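The numbers here are math on the coordinates, done by the rules we state, and not lab data. Predicted model, so just to flag it, every value in this text is computed and none were measured. Cβ atoms are built from the backbone, for glycine too; each structure is taken alone.
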Structure 1
Amino acid sequence: MSRWEVTPKPRRFLGNLIGPATYTLIELVIEGPRFWSSPNHIAYWGFACAIGILQSLRPRCGEWLSTALLIVENIIRANILLVTYIILESLTDARFSNFTDFIADPTHQFIILAIPLLGLATSLAEVTVQHYLKLLQKQNDELNAFAHTIAHDLKNSASAVIGFAEIGMDIYRQSEDTQLQEIFNNIARGGYKINTIIRELLLLANAQSGKSIPLTPLDMTGIIREAQTRLESLIEEHHAVIITPNSLPPAMGYAAWIEEVWLNYISNAIKYGGRPPHIEIGATPQSNNQIRFWVRDNGKGLSPELQKQLFTPFERLHQTDIEGHGLGLSIVRRIVERLGGQIGMTSEAGHGCTFYFTLAAVDVKQFG
């Protein structure tokens, strides 16, 4: 029996009749009206209707009654096997054509007792699993709410530190005390880094949550432009050259998340690329209605051993003086997978790296 549902409105009863209806139509063509004289066919329809009714009632009932109906449903499902066995035995063995004779057999008594108990055990196991899943979901929701509250408080504190540091920098900008200026500058940079880490941790948590994400056609050129604006100081510091095409093919996604993907890919290309960094951005349509977007740098490339460590949280491949906290590529993986795409990279030692991600192409018929 199927547990077919059509979102957003479940049609459990009708879903359970799809199998019997299809089977009945085929058998009526082959056997004709004799189909209804077979007891197994009648039993098939009876079980389908019973399970469909129970599944339709469960969402309308309270928690305890819904649990009871689930137990009954699983026992009925187990008894499908029992009834089928009884029918087959009565049709193929003349000794058991009478039900009284059938249950007089010790083996049959064991089967009649064991199968409903198996259904009951299955029901209790499913109820237990659902109970712990609800507890886990509740704890996850509470933890997520707590994390957002803490993050908000930390961001406020970090912003206050940054504000006071910038005031100090302005006051002592004309001072000859360069050491004091450097102290305030380091405090401000530390505050900005804390804010970045908090934002990326929240983004990683949101990307792992089960909440549905609205997918819309993306202006990928505009998103890249916004990411480059946020990286303006890093680009100027490293004198990076970034080559971007005038237009990129539209894809389906969530703009705020994809901006973070580009931000991580481009910033990594600047930090770990050649000196000065020379970065190329592009897109390649794929045969499976996907578009591969990529960022290519002119760095030293990565060995196969280092490539295996990519996209792992808190993993830094280059233990140099370059700042970082190893979250970026893990966030990229979570985001792109949530959006139905894939990530990857290609590299040869001494020839730079090409990092890419794929997204579904825009359906022209749907969005014009």
Structure 2
Amino acid sequence: MIHQTQTGTGACPHLPALDGVRGLACAIVLACHVTLDGFPGGWVGVDLFFVLSGYLITSILLREYERKGRISLSRFYLRRLLRLTPALLFFLAIYSITPRFNEQPDHPTPVLYALLYITNWVMSLSPGKAGALGHTWSLGVEEQFYLLWPILLVIILGFSLKNRCFVIVVALIGLVLSWRVFLVLNGATAHRTFYGFDTRVDTVLIGCALAIWLSTATPTTHQGIKWVARASPLLLISLVVLIFSLDWNTAAVNSVGFTIIGVWSAAIIVAAIAPGPNMLKTIFNWPPLIALGGISYGVYLWHVPIIHILRDYLQHPISLLFATGVASAGTAAVSYYVIEHPFLRLKLRYSATEPPPPRSDRFRFWHVRHEALGKDRPGRIHQVLCPRR
């Protein structure tokens, strides 16, 4: 079971609530894929994943820079390889020998798309050619982000622009948003804007901007975290409304909607890591959600092919949803403990968080705890946040 490491030892503490965020996002996406009509807004779970990925990766990279004065690109890419590839190869191998899928005429092609992390471009430009592996489009977006973002961040830091890093990222978000609006206004299909890396990376970049903003640990940051925590009931209500009502196949969503949902997702993450109790944080700390979040990568990989198989036997949406959830979680658990876990242990050897950090004023990763210092005085800042990814 994933646990929270102790602070003060130089290790990166793990926040279980972020696994809860993963677990909730995974459950939303699974329910959407089982019953498309019942959860038209289930795609927001993917956007929540995107923002969380940008936040976690940027947090880790900036912490490495603060501790070591540099970012090792080779170690970063090796960590991503050890984290993502074993489970994907195992999944694709089983998929390839399953009669339900290998009897299809174009069977090898979707597997190659997924293996090369280009399914998003296939879905964007030629919808329907990815078969039962269409859901790997989001892995493509994330992998392409992992390839480019660390290099860009190294360049920004190399030119001593770290104080302007937040502004640069916001400018990039605005650029992607403008490009997407331009495409929509000029007749681009919803598939083009929904699946393309160039049209969806703003959501991941919002997570990057969140990590940079939280790293400043200013009184304004502290106050913003408190405001978001107090708004957690509204965020929860909006989550329910979005899941049951927000269709992705509209001009509004495909133009400005993704960016708005990205900012909303960032607020969800802030509520999860905010000090003290709040409604969303209580939900994210629910043990079943944390457990699901720990194997969410495997659940996401396996659930769509499992849906395709179970639909031959189960017609009722509730039965199909329950069976898919159980089968996906079970298969993902086997994948995690048998296939992924040995590589995750190896990945720890290439951690970005050693040796202990120097004391400095910027780019430290903070978790803000309010102590009894008076109503109008900000709480003491404690360095405890370096999420694991």
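Here are the numbers:
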item	result
When distance in nm of label points 7 Å out along Cα→Cβ at positions 124 and 140 is computed for each of 1, 2, the largest belongs to	1
If relative contact order in percent (Cα under 8 Å, 6 or more apart) is computed and equals 10, the structure in 1, 2	1
Test item: mean count of other Cβ atoms within 10 Å over residues 68-75 calculated as 13.4, pick one of 1, 2	2
Source structure (of 1, 2) for P(r) over Cα pairs in 5 Å bins from 0, in percent, for residues 164-299 alone, computed value 2, 9, 14, 16, 16, 15, 11, 7, 5, 3, 2, 0, 0	1
Test item: distance in nm of label points 7 Å out along Cα→Cβ at positions 156 and 268 calculated as 2.3, pick one of 1, 2	2
Which of 1, 2 leads on Cα Rg over 2.2 N^0.38 Å, largest value	1
Comparison of 1, 2 by distance in nm of label points 7 Å out along Cα→Cβ at positions 116 and 332 - largest value held by	1
